[in-house]
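Just below sit the structures, each encoded as structure tokens.
Just so it is clear, none of the values below were taken in a lab; they were calculated from the coordinates. Nothing here was measured: the structure is a model prediction, and the numbers come from that model. Cβ atoms are built from the backbone, for glycine too; each structure is taken alone.
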Structure P
Amino acid sequence: MSRLTGRTALVTGGSRGIGKGIALRLAREGALTAVHYGSNEQAAKETVAEIEAAGGAAFAVGAELGVPGDAAALWAAFDAGLAEYSAEYSAERDVEPGLDILVNNAGITAYGQTGEVAEADYDRVFAVNVRAPFFVVQQGLGRLRDGGRIVNISSGVTRIAFPVITAYSMTKGALDAFTLTLAQQLGARGITVNAVAPGLVLTDINPQLADPEERAKAAKLSVFDRVGEPADIADVVAFLASADGRWVTGQVLDATGGSFLGM
């Protein structure tokens, strides 16, 4: 039996990049995985198909984040998707309403130093990266079973200064504070809350890494002389989501590949 057999997971932004890597990994561990997408339904369906082809179980959940009513819309879509999946596969899999693992991965970037960021861009990045996960958690607590897991995807930029993405860095700092306080609040229910902080990862949010020269420069930031892959982050999330991570809570796990150590 895999480590997450019998559990249900939701990964926001789970159709591409790091989120897709996490969704694939949790499903491989046995979790029924809800793959959330904001606008790219086709990508979510392809991720679900990839999970199913590997013998896993998944369904897609569509809801735009960063807009009024986003959390309520996401949970309504999740409840409907879970009920539909349960009705279709009840003979093969016992599916209970509710959730065991929530991964707040969905996020956007806002470029510009302090004097360059427009108010609308600032508001948008905070709406998606901070406001959305806050209310997703708030409205999901009644669905999250005791002994569950919350994993927030933070970033190495909370300890490494990158002035060109100041507003984005601030959102991840807020997410780290949320992680700490939420862990204190939910400990009595046996729920762990942690954050994982990636460095540069080879995804479409970092299109510059498609250039071999830029990738080589980025690789030098890590002690391993390479850029990260979604699987590098997904493996850390899988540990926290499993029983192996039961004694870890309120932490931000650095998953930057040792970027900027000693600097």
Structure Q
Amino acid sequence: MRLAGKTAIVTGAGAGIGRATAELFAREGAEVVIAELDADKGRAVETAIRESGGAALFIQTDVSDEDAMARMTEAAMARFGKIDILYNNAGGSTLNDGKLTDVSNDEFWLKMRVDLFGTWLGCRLVIPHMIEAGGGAIVNATSVNAIVGLNRSAYTAAKGGIISLTRALAVQYAEHRIRVNGIAPGGTLTERVQERLSGAGRVSAPPSDHLLGLSDPDDIAYAVLYLASDEARTTTGHIMVVDSGMTIH
């Protein structure tokens, strides 16, 4: 029960790493706000957590929409009275990304709106409540793509911005006992990745540079749990890489 008595928001919690983290947070004692665009997936996670004895609230949320994010934050406060943890997880890459000269401007702005602006909004709206409560923990989802050079220009640009934003916020809000860290997964066997590996997309084989194999969503969720918990009380501005050794060779 490492999060007992805490309230956590997880964006993009309907599937993949977001769902794994929301369910893990609930098992560890947190009240979980599921901020998810897909209503069916969001309600399914809410139901699963409640049926397992946890506390959960689903709020349909487009993280790139300021009004929607504000409504979600207000609903979380109305139900639970506080926000201790924010995991800005929503985002991801698409098969339309690639070399800069091949990528459309629409693809670039999609990544900026969802990944970077969505993270900006989450922090902007939640931090005042954390200040009022005397502190909190924020974890922002970046990627190994922002650390090494890979062939997804729009996604890399957005995730690189998240790293810089994370470090800036860690400095700006340390005096309020708000810790801001990032999580940088490598290849992870989410539903989307499994579909691509099955041949349904343009990827048909797992990358060989992941020394221990691809991660499961739970592997990333446990790293997020550490950063969100009081065990990491003096960890801030850190980007935790969970990439099966990808970035070391």
Checklist entry - Thinking only about distance in nm of label points 7 Å out along Cα→Cβ at positions 87 and 111, which of P, Q has the largest value? => result P
Checklist entry - Here distance in nm of label points 7 Å out along Cα→Cβ at positions 23 and 95 was calculated and came to 2.6; which of the structures P, Q was it taken from? => result Q
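For the read-out FRET efficiency 1/(1 + (r/R0)^6) of positions 15 and 135 (r between Cβ atoms, R0 = 35 Å, to 0.05), a value of 0.95 was computed from one structure; give its label from P, Q.
Working: P: 0.95; Q: 0.70.
Checking each candidate, the match is P.
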